[in-house]
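Colleague: Take a look at the structures listed below.
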Structure I
Amino acid sequence: MKAKTDSDFIYQLISEGEHLQQDFKFEISDVYKIAKSLSAFANTSGGRLLIGVKDNGKIAGVRSEEEIYMIEAAATLYCKPEVPLSMQTFTVEGRTVLIAHIPEGTHKPYCAKDENGKQWAYIRIADENILASPVHLKIWKQTGSPQGALLRYSEQEEILLHYLQEHEYITLNRYCKLARISKIKAETTLARFIRFKLIEIVFENRKFQFRLLPDVPLL
């Protein structure tokens, strides 16, 4: 069997296109954008950056070692906590392609600094980096705390379940109005229900919505 070359390997990855766990970067010129990508991969299911590859899959190659230093800086100085990563270089058609591997993080949320020094957490959806919702932040905050069991529902929780048994989706704002509760209370309830596998969060029409999972017993 013919051994797979660097070119074979890289072209195989490129053929997959950009997706949940893969992103192409023509160049590393903006440390803030790279930090955003690292945050999204670490907060979701991990992934890889192919640097020196254009959005259309054409290989441009890494231009200088400065790009490697910028990735390292993005991971260590512009992400909090620091995003672990490993890097490999491959030679294709005389050009260097750099792959940065980012594992799914164990200390979520991983936040990326913006130009003003503010920190934001991102998640990866399909081939996009999307700002995490307040409910995502609540889920991460609750992770590791005792889960226990939901023996009975509060009035506000029953309102949520009743609504979702009659409608496909609900938004955070809609739930706040229906249950007449604050956003913080609504976010906490939605996060708990996601952790208990009663509902799931979906990204539809450029916004986060919530829907009932199959096989949830009717009230």
Structure II
Amino acid sequence: MNNSAANTGRVLWAGLRALLVLTVVCGVLYPLAVTGIAQLTMPGKANGSEIEDASGKVVGSALIGQTYLDGDAPDLRWFQPRPSNGLGTNSVNTRYSLILSGATNRSGDNEDLIRWVTDAKAAVVKDNSTAGYKVKPSDVPADAVTSSGSGLDPHISPEYAKLQVHRVAERNGLTVAQVDRLVAGHTDDRILGFIGEPRVNVLELNTALRDLAAGR
């Protein structure tokens, strides 16, 4: 009986020691080491890839798309991101207004998806046509009328950005050449020259647009 109690005590003490050691190593030392390395080698990414405006104010993350609305309609002063049809809205965290990540999960011949794409294309043509620049339906790229798999894609194609240039220039009192240069300066090439597609981060572009318009 005494031997059994002693063995049980030794096992429990060994288990407690293992718990304490693993808690310190895995719960304290390892997170501190990883955090320290990340802060030293890539502080921007480690802190959420934050984007700041000219005044140093954080306006968002380069990894998460944002919408630009005037009430319920798109705010046409700004470059518009990809659509986010079919996504829910945040009802838990009332401090921040969030978009929940998720795809539409509709097949190519789904009537709802066809209607969304048709309506989105008509809106893109209407919103981006100006007195001196008319957008044709054939000019509208696929990413202008379809959402990404997550619905939170922060990028658009250079083609969609260029399609919006005339409207953005007119709404902000800028020249087309100025806005063209802005788009060109914020167009990222393929990663390592062959991975992915050229892309434009909408938040970075709109942040630069605001600074340019404010200083005109």
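Values in this text are rule-based calculations from the coordinates and carry no lab data. Given the structure is predicted, the values throughout are model-derived calculations rather than measurements. Cβ atoms are built from the backbone, for glycine too; each structure is taken alone.
Colleague: Assuming 20, 42, 28, 10, 0 is P(r) over Cα pairs in 10 Å bins from 0, in percent, for residues 73-128 alone as calculated from a single structure, say which of I, II it is.
Modeller: Working through the options, I get structure I.
Colleague: Okay, moving on. I, II: which one has percent of Cα pairs over 13 Å apart, for residues 9-56 alone, as calculated, at 68?
Modeller: For percent of Cα pairs over 13 Å apart, for residues 9-56 alone, the value 68 is produced by structure II.
Colleague: From I, II, which structure was percent of Cα pairs over 29 Å apart = 43 calculated on?
Modeller: II
Colleague: For structures I, II, calculate distance in nm of label points 7 Å out along Cα→Cβ at positions 33 and 169 and state which one comes out highest.
Modeller: The structure with the largest value is II.
Colleague: Looking at structures I, II, which one was helix-only ellipticity at 222 nm (-39500 (n - 2.57) for each DSSP H run of 4 or more, over all residues; to 500) calculated from, given that it came out as -13500?
Modeller: Of the options listed, only II reproduces it.
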